[in-house]
Structure I
Amino acid sequence: MCYRTRLNAKLEDIEKSFDAYFEEKERYKPSEEINGFAHSPYPVIVDESPGEIQFYSWGLIPFWAKDRKIQKATLNAKVETLDEKPSYRNSVKKRCLVLADGFYEWQWLDPKGKAKQKFVIKPQDQDIFALAGIYSLWNDPETGEELGTYSIVTTEANELMSEIHNTKKRMPIVLREQDRNRWLTNDDYSLFAFPYETNLVASKC
């Protein structure tokens, strides 16, 4: 799974990496560790505006939700069941890039997970990269505000991530640089399920 990421790069470097520009530069705050359960605004690029970096809330809220409570259960979406789950069914073709320069996972060192080793993971050939995401635009019934929200799409773990995420053996879909636009525009999301993978490196924290 993927519940914590890092985006600590300079704003200018992010814009250059994605050939896109922040709509609201003042909202970008470099962070060494972002907790998905905080549902904070996070930089993403959505399919309808590939030249803009916008801020969406982590944890997808489907259009039919009455409140934001569902967010804590929608941080990740399994690529194998995207069109089966009611929460994600209407977002299968609403694609986004979730920007990062690292993500975190914990390796269990004992059967019950009382002892854990934290790792930061990133692609071998990308300093700033994109995780595959889906998104939704939700209207808050109380305030009338439109809120953009997203989920990170996960797949079966590759060899490296199976050793690290050694309980559920899942990983976010880390896009190759040349496939970013392909994710945004290709209807067939199954093409990005494992064995699709990017060469990753992991470091102990």
Structure II
Amino acid sequence: MTIQPPETPEIDAFLLCKTPQAWVDHALENLDILLIDHAQCEKKAAATAMSLMHKHVDRPELLKKMSQLAREELLHFEQVVNLLQERGIAYQNLTPARYAEGLRQAMRTDEHGRFIDLLIIGGIIEARSCERFAALIPYLDANLAKYYRSLIKSEARHFEDYLYLAELYEAEKPGKQPLKQRIQKLLEVEKELIESPDPQFRFHSGVPT
């Protein structure tokens, strides 16, 4: 029986586009690269959370949420490495996708604006990860589909945590652009990265060429 993803209306309402079917089709033909890059994404997510904790020791809400997030992402990394071993796929370093760098290029340059944008981008990446898991699940073998289904709940919480922190700390020093407008701007950048042609296939890449 085909496994279906859980409904995520908050994610669907947040993102400006769905994953193109061409990416899903390509992912199914390249599951080895998909899983390797997925593992790398989990490791990078943990590293980002740890970096925020080191830089913002005076923000207890951030410390608590990023500590939990880092633990969960490292657990996910371990789980995906186990999946790779079970499937006989050698873990290796892959060159990064253009996705995260493309979002970071749109960040503001002042210190506080850059901090808020980094939180927003964290939320966007977690939301897209959820959406991609959901897009893949109906086509995957039962074991991988069940695993990806189990990840959606935690990734959705991470999405909410990042946006909560962005709203919390934006109130410290409101910028010229309201937070909702700033989120919309970064979502538009994200939409372009997802829908435009991309010669490199990765977990967060655009339309395969």
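Worth pointing out:
- Given -2500 for helix-only ellipticity at 222 nm (-39500 (n - 2.57) for each DSSP H run of 4 or more, over all residues; to 500), calculated: source structure among I, II: I
- Comparing FRET efficiency 1/(1 + (r/R0)^6) of positions 65 and 169 (r between Cβ atoms, R0 = 35 Å, to 0.05) across structures I, II, the highest value is found for II.
- Between structures I, II, the greatest calculated value of distance in nm of label points 7 Å out along Cα→Cβ at positions 25 and 105 is seen in I.
- Ranked by distance in nm of label points 7 Å out along Cα→Cβ at positions 49 and 153, structures I, II are led by I, which has the greatest value.
- Each of structures I, II was scored by relative contact order in percent (Cα under 8 Å, 6 or more apart); the highest score is held by II.
- Given 32, 20, 11 for semi-axes √(5λ) of the Cα gyration tensor in Å, for residues 89-144 alone, calculated: source structure among I, II: I
- When semi-axes √(5λ) of the Cα gyration tensor in Å, for residues 73-176 alone is computed for each of I, II, the one that comes out at 28, 16, 14 is I.
- When FRET efficiency 1/(1 + (r/R0)^6) of positions 57 and 193 (r between Cβ atoms, R0 = 30 Å, to 0.05) is calculated for each of structures I, II, structure I gives the greatest result.
FYI, it's all coordinate maths here, none of it is from the lab. Note that this is a predicted model, so its numbers are computed, not measured. Cβ atoms are built from the backbone, for glycine too; each structure is taken alone.
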